[in-house]
Structure I
Amino acid sequence: MARVGVFVCHCGTNIAGTVDVKYVAEELAGEKGVVISRDYKYMCSDPGQKIIKEYIRLYNLDRVVVASCSPLLHERTFQNTVKEEGMNPYLMEMANIREQCSWVHKDRAEATAKAIEVIRMSVARARMNEPLHPKRLPIERKALVIGGGISGMQAALDIALVGHPVLLVERSPSIGGRMAQFDKTFPTLDCAACILTPKMVDVRSNPKIKIFTHSEVESVEGYVGNFTVKIRRRARSVDMSKCTGCGECISKCPSRVESEFDLGLAKRKAIYIPFPQAVPNVPVIDRAHCRYFTQGKCKVCQKVCPAEAVDYDQQDEILTEKVGAIVAATGFDLSDPDDYSEYGGGRYPDVINGLQFERMINSSGPTEGHLKRPSDGKEPKTIVFIQCVGSRDENLGRPYCSKMCCMYTAKHAILTKEHIPDARVYVFYIDIRAAGKNYEEFVRRAIEQYGAVYLRGRVSRIFDRNGKLIVRG
């Protein structure tokens, strides 16, 4: 039969201020399998650990339960304590009577009763525990990074720089992610492309990094250190080994569709390169809009390609790779404007989202850096920014803060005033959460230096009156 020792910690007054620790220790003394139960002010201290070691020897304990704080804080501490006395560290259990008991209860009697039950459960578990022993297993030294945005690229570079091979999988035809759509970064207002594009080149030229664009992870099996991953590499319909990047196919393509990269503010061809600095800088055919794939005719791009790189017969590939670690850097997506009918999303062309603003303000964007109303192409003189759309909304099940919109709104307000000095800029906000180095100063700069008017409150409705949008809040 297991011989269990129970050690109850006061944690100063963190536990003892709410729980009657001495009474708890006395109650546990009569529990099945418990041969000793005692309390001490700080079990994690050197004297406290010496008590545990002494009682293991004195009572020949083969199980230990420490009732104290969170295992996240001191599980390793107490595992090492029992290990020094020859006990298997996995025969030690911790009962969290601080975070899960004393800190969440005010009534002393209720907290004491709960502490007793929590420790009883840990004693029952300890009695059933079996020794565990570490094993050495061969692991794959290769890593998989899912997502080729700025975070994924940096992760891939960091892993590659310490000598490990990396597979970088990106769903889009090019790495770069959302940052490729940005004009400036906050709070320094540095050029986003000036930071991003050299990083893209570093990734492409690193021999340790293998890039899979236009690809997705189909499945993951295995365990930490030994994963088997299936990657679907979708057909580009262009042979990357033959393409010279001349652009002849793009210029001659007769099909024009909305550009995802410019969020519908511009058109692109059915065969296209997402943006000028794309990596790889090779066209891809959008089969959903290509006339050959939808109507069975055209083939203009294939006819004009001097390198004979266009391949309509190219098929998706399923590649199987073994990796030891996986980094998920899948980024973010935009909230659907149709979820917010009060803002006129989808009804009024002059109601745009933050990324559309980024594309407008960007010198390489569809308006070449000029702010224009999508409805008539005129320069706006009054711009309203609405924060917290898509977050801090319990009705949509997202009561949390995005942590980003306060900062990029301040950035947009500053950029608006730089492009249109006489524009009136209004910002509707719930709270300002500028949580980062120089973030608070950046918001103050938008208000004090650039004259953005911050209005605390929610917008209740946006409507059209004689061709002008009226914002009511």
Structure II
Amino acid sequence: MANNIIKLEKISKHFSGVQALNNINFEIGESQIYCLAGENGCGKSTMIKIISGFYQPDCGNVFLNGKLYQHLHPIQAMNEGIQVIYQDFSLFSNLTVAENIGMNTSIKNKKKIINYKDYKAIAREGLGKIQVDMDVNQTVENLSVADKQLVAIARALASENSKLIIMDEPTTALTHHEIENLLKIILRLKEHGISILFVSHKLRELTEVCDIITIMRNGHIVNHGPISEFDEKKISSDMLGKEIDPVKHLSPMDKDTTVLEVNGISYKHQFNDISFKLHKGEILGITGLLGCGRREVALSLFGVLPAKKGLIKKNNEEIHVNSILTAVKKGIGYVPEDRLTEGLFLSQNIFNNTIVSSLKKFINSFGLINFPHARSTISDIVKEVKLNTDDLSMQAMNLSGGNQQKVVIAKWLCADTDILILNGPTVGVDIGSKFEIHKKLKEIASQGKSIIIISDDITELLETCNNILLIHKGQVAANLENSDNTEKELITAFENLK
């Protein structure tokens, strides 16, 4: 047991009668990269929180570095060298990068006086380990989702006695280049004796860096072993309890009908002279390195960053998308990359989140909402997107990431949107939800609606998009038709951008 950083023996945990973990036995040794895989709700998060001392098990034993802890506290876990990067980052948005990264050291050492000079040095050292040059004096609320993720990673790496770093979906908001850097860092950490517990839904990443994989389903460990004994199909089927075949089946588009024509639009220094056409029934992918302007192009089409020059036509009619309200009126919907803060009212229920963009649709002659009609319509849409509940009164905060994303999509289906822009449509969702979302987007396109997907997930783009637009430094670098050679062309194009 001396070589084990973590050992769980017969761990079980219940929440309100629901069994989250059932008789779990699990070990993490030194200088190893472990993968923990499973659908949302399978028990991964509960297991992480027990290891880090945030939850106490109902029964079973928790050993850290050979010591038995009856009631493990988070500070004790930190003192034993356990660091956790949660999927929601757990950052203080009103504090600086330096304060967020340096704070753990003060907490661990029980320091009551803040030394900002030390904080800045700790922050720069942590960021340096992941090869990131960032202004440590800026507040976190001004950072992009990707930069917030990097700050969270740097904070975990800043600890001097780190023995195990638990990374819950660490690459969710990172580009391919940044993911490559992170995977290299993880391998270097392993060489320096640090173990990693890597939780991810991106199967390629798991097979690239992990030594040992543990697969969970419904609170049980259903498979475990060296990663060499698994392939992506085996991992998927073990996670789901069934086989899925995410074959490349593109929705046919009407090349003769242009729904959206963008000619030479520009916005300050974010992007310049962007031109493309979106056809009826087409799924168009837009990709590029972080900061290339892809997100800003999407926000421009949705009226958040109105283009300063250029022309936009919808159904051959010039439109001026100078506000979100205008975009919605013109039938353009937007699913943001950060659904928790930008796409949902977390404290509101499914019904309210779905109806919010289409209230006028349900107003009767007396100026009141026709609730029976609204509930019937929204119930049908919820079934259509395969939400894992038919309880419209459930709060959005109580849904899994995949189901939260389905609610955001349902909102725009309810609004009869005919152009849907999705920024990172499957970021942070599990494999089953990802497959269902892709399938739904293809169904939407087959009904004659048009879709724009902003993503750096090459597999996602190849499996869903008819055409792929590559943006670099605010300009169109390539426009590729999806074919058998597109993956090679796209990877080559990305390599040429570095």
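Computed from the coordinates by the stated procedures, all read-outs in this text should not be read as laboratory data. Note that the coordinates shown come from a computational prediction; the quantities given were computed from them, not determined experimentally. Cβ atoms are built from the backbone, for glycine too; each structure is taken alone.
Once Cα Rg over 2.2 N^0.38 Å is computed for every structure in I, II, the highest value turns out to be that of I.
Looking at mean count of other Cβ atoms within 10 Å over residues 83-90 for structures I, II, the greatest value goes to II. Given a computed value of 5.4 for distance in nm of label points 7 Å out along Cα→Cβ at positions 91 and 195, which structure among I, II does it belong to? Going label by label, the one that fits is I. Where does the value 15 come from, among I, II, when relative contact order in percent (Cα under 8 Å, 6 or more apart) is the thing being computed? The value was obtained from structure II.
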